[in-house]
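Here, each number is a calculation from the coordinates, and none is a lab measurement. Here the structure is a predicted model, which is why all the values come from computation and not from measurement. Cβ atoms are built from the backbone, for glycine too; each structure is taken alone.
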Structure 1
Amino acid sequence: MPITIDGLDELSTLLTEETARTAKRYLLRVAQPAADVVIDEMKQTAPEMTQRLEEGIGSQSRFTNGDQTNLTITIGPAWETFWGAFQEFGSSTYPAQHWMERAWESSKDKALSVFATEATAMLMDLERKK
């Protein structure tokens, strides 16, 4: 379920004045705390078949688009705990539990708030750096 955040034009302008590597590092510093909020909630709602599922929840970040300007963060169970996806979506013999969806719904407002707070702090740091 992708989220697109608009209205960060001032931050985008400041980041274009940095090297690509520095800009990406700043964006990752903003996005990771927000992803951690969702990860923590997923760990709370993960089915209790085994503790390994909780340990396998994490995130992956990558920059996409031709000019590497879109940051995509994927959150969920790692490949080693692939059965977490079966518990989320179900299978032919097992009903869907939607535990990741419930985690997202209960944590999305906090995650977006953390993202906005981190982005504001980074914007202030970049302005002071000038």
Structure 2
Amino acid sequence: MVRPASNRIDKYTAKIVGDVVKNRIDAQKDLMVAQFDPQCDQMVTEETQIAAYLDPLGISPMLKPFYMSFGRAVHALKRKHTDVTLYEEVCIKAVAWITRGLDPFHVATISQNIYSVDIWDCTA
């Protein structure tokens, strides 16, 4: 049976009431923080490693945030994918960042040394 649009609109309107959203977030907040905490620590470690790699090379400080952003993208992909899918997704991200001006050598080195994803053949 098809529900009328007015019923759908009423349900959506009730769902986005501030108190309802607040109650949902309050109920899940502790779990959300518990799941975020180890990921945050891991991201800080990875970003520190990226900075330690880039600093001695004399990479422009203006480019460092973009290499960090590439690293965060790889971190997120590693949480979702493995094996061939991970490789292909990281290659897509790498090509996107290389197109934006990052050095292919440094992108591939960061991917391999920090995230253990070998993308040398797709950055050449």
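See the values below:
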item: At a computed 0.55 (FRET efficiency 1/(1 + (r/R0)^6) of positions 31 and 103 (r between Cβ atoms, R0 = 41 Å, to 0.05)), which of 1, 2; result: 2
item: Which of 1, 2 yields 20 [relative contact order in percent (Cα under 8 Å, 6 or more apart), calculated]; result: 2
item: Read-out helix-only ellipticity at 222 nm (-39500 (n - 2.57) for each DSSP H run of 4 or more, over all residues; to 500), computed value -19500, structure in 1, 2; result: 1
item: Top of 1, 2 by percent of Cα pairs over 25 Å apart, largest first; result: 2
